[in-house]
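What follows is calculated from the coordinates using simple rules that are stated; it is not laboratory data. Small disclaimer: the values here were computed from a predicted structure and weren't measured. Cβ atoms are built from the backbone, for glycine too; each structure is taken alone.
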Structure 1
Amino acid sequence: MKLVVHPPVETARLSRIREAAGRMDVVNAEDGPTALREIGDADAFFGKLTPELLRQARQLRWVQSPTASLEHYLFPELIEHPCVVTNMRGLFSDVIADHVLGFVLCFARNLHTYLAQQATGTWAPVGGETERATFTSGPGTVNEIDRRHLHLADCTLGVVGVGQIGAEIARRARAFGMTVIGVDPVVTATDAIESVWPLERLGDLLGVSDFVVIAAPHASDNARMIAAPQLRQMKRSAYLINIGRGVLVDLTALTEALQAGTLAGAAFDVFEIEPLPTDHPLWRMPNVILTPHIAGTSPRIAERHTGVLLENVRRFAAGEPLVNMVDKRRWF
């Protein structure tokens with residue numbers, strides 16, 4: 001058997017791949033012509049597969065994508081090819097879930113507002129200083145400051161896409177005492193959510209959630225799944241968070257909803273257009289938090305990435321079932 005790697009990997013990682021491969025030949029193709037020559041009798045491939053490479057492959061049975069997302073990796077000939085494709089899902093679940101809960105806490109406690117005020121030396125509790133409970137009366141009644149700082153255990157978090165990332169978000173939200181609901185076209189239950197609704201109940205989720213988190217992958221049929229009609233189904237007091245894929249949310253519709261005050265706020269790490277243009281209105285909205293597609297970054301990711309690759313190389317060489325097999329037609 002033979003595995004072709006292209007683009008080439010560094011020496012240390014190549015040594016580990018060869019160790020996992022056992023008797024399987026591993027070719028670390030240094031350039032395009034080498035990859036084209038070597039893939040002809042290859043059984044497996046890791047890296048960036050192109051239509052040209054695939055046309056040269058006579059016996060390819062397995063392709064390992066170097067990424068979790070597949071919308072930019074798959075092409076018609078690969079979808080139709082009988083080879084198995086595996087991806088890198090599962091690397092980022094805890095890291096992205098931490099990022100989401102950071103967004104949630106910022107909105108619940110108005111931390112984004114207070115950070116902006118800190119830059120100007122402004123002391124101004126959200127709700128108004130005059131509303132503050134005094135030492136003589138104590139906090140015996142609910143005031144406007146109280147109302148403007150959410151109690152997370154009273155809130156519902158709705159997860160759109162309950163895969164590995166969505167399930168991890170749900171677990172962390174449950175740790176804060178939040179009620180968690182979810183919709184997913186495939187998953188029906190996780191240890192964090194007793195019952196996951198079918199995607200047809202997305203409107204029900206939007207209507208009851210205080211925080212809606214988009215954690216779905218970009219599939220072949222879900223572009224702009226959150227547009228003006230779906231945003232109108234959300235509560236005016238709700239926040240929309242997207243750490244899934246930028247293409248899943250219509251940014252124009254979101255901007256209009258925020259400008260009209262029909263949403264309380266939004267936090268995005270992914271966007272329809274990246275980088276987000278500097279003149280985009282979202283940059284200047286005080287109730288919006290934007291991060292530059294970094295929710296999945298961590299010193300832990302590279303080793304996990306290598307771990308998935310090595311495990312699948314070992315499994316393929318041993319004739320065992322592979323991890324992270326995907327439905328090529330659905331892109332996940």
Structure 2
Amino acid sequence: MRNNKIDIIRAGGTILVILAHVFPPDLIQNIRSFDVIALVFISGLSFKSNEQIKYFKYISHRIKKLVIPTYLVITSIFLFTFIASLIFSINNPFTTEDIIKSYFFIEGIGYIWIVKIYLILALVSTTITSINKKIRNDYLFVSYIVTIFFIFFSLSKSLVGLNSLILNEYIIISIPYVLIYWIGIRIRESGTTLKIMTLLSTVVVFSVVIYSINNSILLPMNDKYPPGFIYVTYGIFISLLLYILIPNKEIRIVKWISMNSFIIYLMHIYFVLGLNLLQDYVSFSFINFWLIKYLVILFGSFISTYFIKYVLNYYRKRVKNEIK
């Protein structure tokens with residue numbers, strides 16, 4: 001039976017991540033900053049441990065689903081900007097360094113670092129599942145998670161200072177998301193008790209941290225790189241709260257967005273970059289232009305995704321009929 005809660009959170013999370021890229025007012029930007037954590041959390045919830053599926057086959061499947069489409073999108077963008085720069089004699093917005101970094105999901109074109117996180121989660125998924133099975137007690141699990149988080153937060157700032165590309169871009173940034181992914185896997189297997197326990201422990205940690213930072217509140221968006229106490233605890237708290245409160249009800253448009261969320265996300269990159277380029281040459285004086293920009297990007301991403309799915313389904317049916 002399909003879990004409609006996951007669909008609602010995935011659809012909402014995708015829409016909110018896109019919102020971040022139009023730079024809304026700070027209040028909205030901070031409120032919506034739980035989105036990536038929510039997407040990672042439900043990835044854990046929806047991960048199905050199947051011992052019959054071989055590890056390398058699973059990794060190959062994730063690469064085909066995540067890396068190949070992403071590479072197609074960024075390659076088309078790089079080719080277009082290169083050709084446009086030659087035809088119109090303008091500077092190419094992307095340097096050679098930007099292009100190389102993009103294919104390793106490090107800065108560069110931007111917007112695709114989440115693909116790196118999903119790949120890392122795929123790589124550690126079987127290991128996490130094996131460890132999780134050995135921890136029978138939920139209270140023990142929560143104590144492990146909280147302890148690892150505290151150790152990470154205590155050391156992360158110092159480790160970033162080591163100026164190691166692999167450490168900063170692949171290891172430090174991924175550790176909190178791996179733990180959040182693990183929470184999702186555990187809740188899927190343990191049920192309501194752990195959800196409440198984790199929610200309560202998150203509230204306690206969040207409250208302690210808020211109180212201890214010299215009576216001043218550090219906003220989640222200012223604590224995102226590397227992922228810090230406020231950003232992570234806020235994200236976990238909202239994700240768990242949503243998962244507990246959202247009704248398990250199917251909504252067709254939400255289900256469609258959820259099922260096509262990654263394509264929608266990739267399509268939005270075209271529209272974000274296109275509108276950003278347009279803003280470099282045309283001045284817009286609209287009040288709340290970010291909202292207009294957001295709606296255009298969202299609508300454009302939905303339409304282009306629908307068109308892509310329609311074309312793919314058409315050719316699949318055609319090939320299937322030819323085989324018959």
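Just a few scattered comments:
- Distance in nm of label points 7 Å out along Cα→Cβ at positions 125 and 293 - highest-scoring structure of 1, 2: 1
- If mean count of other Cβ atoms within 10 Å over residues 117-124 is computed and equals 18.8, the structure in 1, 2: 2
- semi-axes √(5λ) of the Cα gyration tensor in Å, for residues 181-236 alone derived as 25, 14, 6 - corresponding label from 1, 2: 2
- Comparison of 1, 2 - label where FRET efficiency 1/(1 + (r/R0)^6) of positions 141 and 197 (r between Cβ atoms, R0 = 30 Å, to 0.05) is highest: 2
- Which of 1, 2 yields -25000 [helix-only ellipticity at 222 nm (-39500 (n - 2.57) for each DSSP H run of 4 or more, over all residues; to 500), calculated]: 2
- Source structure (of 1, 2) for distance in nm of label points 7 Å out along Cα→Cβ at positions 37 and 157, computed value 5.4: 1
- Label whose coordinates, when Rg/Rh (Cα atoms, Kirkwood Rh), for residues 45-100 alone is calculated, return 1.09 (choices 1, 2): 1
- Largest in Rg/Rh (Cα atoms, Kirkwood Rh) among the labelled structures 1, 2 is structure 1.
- Relative contact order in percent (Cα under 8 Å, 6 or more apart) from the coordinates reads 30; which among 1, 2: 2
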